[in-house]
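Engineer: Structures given as structure tokens follow.
Every number in this text was worked out from the coordinates using simple rules, so none of it is lab data. Note that the structure is predicted; figures quoted are calculated from it, not measured. Cβ atoms are built from the backbone, for glycine too; each structure is taken alone.
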Structure I
Amino acid sequence: MIRKAIIPAAGLGTRFLPATKSIPKEMIPVVDKPAIQYIVEEAAASGIEDVLIITGRNKQTIEDHFDKAYELEDILEKRNKVGELATVRKPAGLCNIHFIRQQEAKGLGHAVLCAKSFVGDEPFAILLGDDLITGSKPCLKQMIDEKERLGGNILATMKVDDCDVDKYGIVDGKRYHERVIQVNEMVEKPALADAPSNQAIIGRYILDSAIFSILEGTEPGKGDEIQLTDAIKKLMDTQNVYAYEFIGKRYDTGNKLGYLKATVEFALNREEFREDFYTYLEELMGETL
């Protein structure tokens with residue numbers, strides 16, 4: 001059973017400057033919810049009981065968002081704003097949410113290592129905040145179900161176009177069944193000619209706690225950062241690692257175009273303004289063609 005998850009949220013968000021000069025990237029809203037709330041909601045819907053959000057300097061608003069807002073709640077309650085009150089209270093009630101700071105920007109592997117004492121000796125999940133994934137069943141829940149069937153460690157993957165393989169960690173190995181590969185090869189951001197497949201790792205992982213001792217001995221790699229991928233490669237020497245091609249749609253909100261796509265499509269999925277927004281988009285496209 002996977003009870004704990006960590007969400008690294010200490011990055012500088014340089015791709016979203018100047019907004020991220022004063023607003024954490026994770027707090028930029030997709031429609032009306034901060035991106036990180038969607039991630040925590042996925043964890044909670046997958047049965048996660050405790051979430052550790054790894055923050056950095058100038059990220060206090062993330063903690064505030066998942067805390068109670070007594071004054072605001074009191075005002076909404078007195079004004080009988082039932083719907084708004086439920087919306088404000090929801091983030092704090094999703095699951096047990098904890099925070100720790102990554103004091104130095106040493107990469108994803110170092111951020112994960114900051115969670116060692118929180119995780120203890122049990123398997124755990126990692127959810128990266130740039131990847132919003134929709135579907136009838138949460139991506140992490142799909143992975144947990146595969147973990148229960150297969151054991152080992154699970155990486156979420158998706159097929160990417162040839163032109164995009166150099167943007168991801170790429171895996172290959174023995175096909176276990178239609179959506180699962182037992183990984184025996186992993187290459188970080190390869191050139192197309194060096195890519196073993198087009199199965200790209202996406203920001204969801206289920207890993208054994210043995211990864212922490214490996215991370216402690218992992219030397220800084222690309223960008224002088226401790227790379228999680230390097231540690232997973234070493235983990236493969238002693239444990240099975242499986243790549244699971246999840247069912248759903250992934251939005252890369254870490255880049256501006258991906259963020260815009262997510263905002264439009266999430267808005268179109270909202271019943272309260274789907275029709276009016278769709279009509280507006282049709283009219284807008286008609287004006288620009």
Structure II
Amino acid sequence: MLEATQLLLALIIVAVFLLIKPTRRWILVVLFSYKVIWKYMNLRPSNERPWVNDNKETASATFNETKVLLRNVRDFAWATTREFEERWVEMEFDTNEVKDIWFVLEYFDPTRKQLAHTILSFEFEDGRFLSCSIEARREEGERYHPITGMFRQFELIYVWGTEADLIGVRTRCRKKSKTHLFRAKLLREDSKQALLESYLNRTNKLSQKPEWYNSISNTCTTNIARHVNDVYPGRIPKSFAVLLPGLSPKLLEKNQLVELNGLTMDELLIASLIDEKAQQWDGTSNFSAYIRS
């Protein structure tokens with residue numbers, strides 16, 4: 001809807017110029033603009049493209065009541081952002097056994113506080129962790145940019161993976177980024193199971209009916225907010241922090257969305273940094289337990 005509004009506004013501006021000065025040049029501009037807009041509006045998202053390795057597989061979940069088999073869980077072993085061992089695995093779990101939910105906030109560059117990526121991670125009673133990173137799905141040779149991300153350049157993908165992969169690549173391989181790990185605060189115990197099932201249902205829907213990513217309206221954080229509000233209406237209010245997740249700490253504090261553990265948010269932001277800990281990981285022990293130790 002937002003894309004269509006932007007394009008309609010551009011067409012109106014061109015039409016105004018045409019009315020003011022109806023020259024042959026402007027007529028050609030309007031005709032060309034109409035052709036470009038028509039072509040743009042007829043673009044369709046797809047799950048069948050030459051994707052980059054880490055976006056290559058589409059996850060899907062099979063339900064047997066509360067028991068789930070999740071396919072195409074990413075479990076890459078990252079040496080650098082370009083050197084990795086590619087692994088895709090299956091994971092079985094019971095949605096009734098979600099013990100805790102964790103919120104990950106990654107600043108790409110601490111000098112640009114507005115821009116960040118967010119992830120939810122689900123902890124099970126048996127000690128396993130399963131993360132989901134909602135991303136712009138890139139094709140081979142593509143680089144993400146928030147401007148092109150507004151105009152049907154990327155599909156939306158729910159990347160399910162181990163914490164050693166999804167959190168590990170951010171904390172161990174990206175030199176500039178800073179990553180925070182918070183324990184989420186839910187107001188109802190059944191919200192944990194419902195939130196995981198909401199994520200899985202949306203994952204299945206995307207595997208059958210792909211969508212366009214949009215860097216304003218269909219992002220990591222806007223989707224987290226939708227899932228949380230589907231489970232507990234009004235839990236996350238409308239805020240610029242949803243559009244610019246780097247601003248989310250104040251929202252997290254004001255709406256009691258994470259456990260503060262008796263700290264101020266400024267203190268928690270320091271205590272929640274996990275990059276240094278992750279970089280000390282030996283590569284063989286339990287990554288999730290290590291970064292929380």
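Engineer: Matching task: 1.00 is the computed value of Rg/Rh (Cα atoms, Kirkwood Rh), for residues 109-188 alone. Pick the structure from I, II.
Structural biologist: This value belongs to structure II.
Engineer: Further, regarding this structure: Can you tell which of I, II yields 1.11 when Cα Rg over 2.2 N^0.38 Å is derived from it?
Structural biologist: Of the options listed, only II reproduces it.
Engineer: Taking 16.6 as the value of Kirkwood radius over Cα pairs in Å, for residues 61-212 alone derived from one of the structures shown (I, II), identify that structure.
Structural biologist: It traces back to II.
Engineer: Could you figure out which one of I, II the value 3.3 for distance in nm of label points 7 Å out along Cα→Cβ at positions 157 and 261 was computed from?
Structural biologist: Attributed to the structure labelled II.
Engineer: Right, something else. Taking FRET efficiency 1/(1 + (r/R0)^6) of positions 125 and 173 (r between Cβ atoms, R0 = 25 Å, to 0.05) as the criterion, which structure among I, II has the greatest value?
Structural biologist: Max of FRET efficiency 1/(1 + (r/R0)^6) of positions 125 and 173 (r between Cβ atoms, R0 = 25 Å, to 0.05): I.
Engineer: Then there is this: For mean count of other Cβ atoms within 10 Å over residues 69-76, the calculated result is 18.1, so let me know which of I, II that is.
Structural biologist: Label of the originating structure: II.
Engineer: 2.4 is what came out when distance in nm of label points 7 Å out along Cα→Cβ at positions 221 and 245 was calculated for one structure; which of I, II is it?
Structural biologist: I
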